[in-house]
Structure 1
Amino acid sequence: KDLSLPNLTHHGELSNAEVRTILPHAHLGISFQRDTEISKNSFPSKVFEFIGAGIPSIITPISEAGDFVDEHQLGFQFNPDEKRRIFEAIRRLATDEAEYQRFKQNVLAVRDSLSRKNASEDFSRKLHHLIESQATKTSNGLTPSNAA
């Protein structure tokens, strides 16, 4: 949709295939949700898509997803009625290359930690450690029932 802004495009609702085509060319992900209890306690999949694409995010409303974005400095979260602050954040990211790159590097670091490969390797390490510790307890004469 043409909003008469040279560097801002609103794509509307897209299929997964369209998202995969467009997102690699994006510089910022915007997730505007209705301010409801459900959205405050949710983590929209599009935020993970933004992280996967390596781009900073702007999230509304204040929510679990926004808390994650804030905690890891991946972008900003706002209440939906903070239009001026949202605009200023978009403008800052568009004009302050150093700040944009700082957020982008944070996104890339978090993306790596959220990969399925890293998650499965972490799970495997923890499972291996658990199995070894149980084997050690058993070889020391402890059984699961008296090991605690």
Structure 2
Amino acid sequence: MKHLNLVIICLGFAAVLQAQKLKTIETDTSVNGVYQHLSKSTLTYDANCFLITTLDQEWNVATSTYLDASLITYTNNANGTVNQALFQSINNGNWVNLLRFSYTYTSFQKVSTLSTDFWLVNKWKAQSITNYSYDAN
């Protein structure tokens, strides 16, 4: 569930940050009134300033380092909208597919459909499709 929350947050950032180049997001949490590291997201961009990856890391208290937790790799359309987002988690040092989000857009570059697939037994399985509609405003 923790990873799914990170996915939702990062996908939201992907939609908002197309015009800005945010490099890192660090989240600290208060423990007995003292802030301590919790997680860090590192964003990378291509030559067109389109978001291409979001690496999420969780703070390891025992080693005092950030450890890789999840990776989102974005495939963008020519106009910079996200065509597909691949969500992977780390397992024994290897990136493992978990979810794939595919987007279609209206002529005004608003999301029209969002298809979600999950990785099961080495292949993608359709999980859901969400259709969006907009008013005239």
Structure 3
Amino acid sequence: EKKKKKEQEKKKSEEDTEEYGDPDDEEAVNRRAQEEYEKTRTKEDENAINKQKEKEADKTDNQLKRSFRSFKRLVCEHIKKLWGYRKNPDSMDNKGLLKNSKDKFEREFNINVRIKSLKDQIREHTNSVRACKELLISRGIL
């Protein structure tokens, strides 16, 4: 059973690396996340980008550049969290949800909810990156 579990963890790790690239190469991770995002972009994403652009519009060029870098860093950090959580959910169970699960179904449910939450956060930060990038381009900075 341990061998089977290790094989599943290795497969998840390979899927994550295939999906986003080498976790230590921040630029590659951000580039891959942007590519994946562009494939699945929705009307809701467009609305979120427009709202974020309104928030960021009053910022100076330097403030906007800092926001852009900060959002890119957040995307990378959350992707790394997602990888780590998929590899070993128990190591990131700071609220004790997994440890205190009544059965394996509740445990799996909690794992899936956390994964979805991380993916939603990645999408939200990616929308913010896109909004900042579009503003920087419109200002002739990028």
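Every number in this text was worked out from the coordinates using simple rules, so none of it is lab data. Everything numeric here is computed off the predicted structure, so don't read it as measured data.
Who wins on percent of Cα pairs over 22 Å apart among 1, 2, 3, i.e. which is largest?
Result for percent of Cα pairs over 22 Å apart over 1, 2, 3: largest is 1.
Could you tell me which structure in 1, 2, 3 was used to calculate helix-only ellipticity at 222 nm (-39500 (n - 2.57) for each DSSP H run of 4 or more, over all residues; to 500) as -27000? Going label by label, the one that fits is 3. Can you say which of 1, 2, 3 returns 16 when relative contact order in percent (Cα under 8 Å, 6 or more apart) is computed? Considering all the candidates, the number was obtained from 1.
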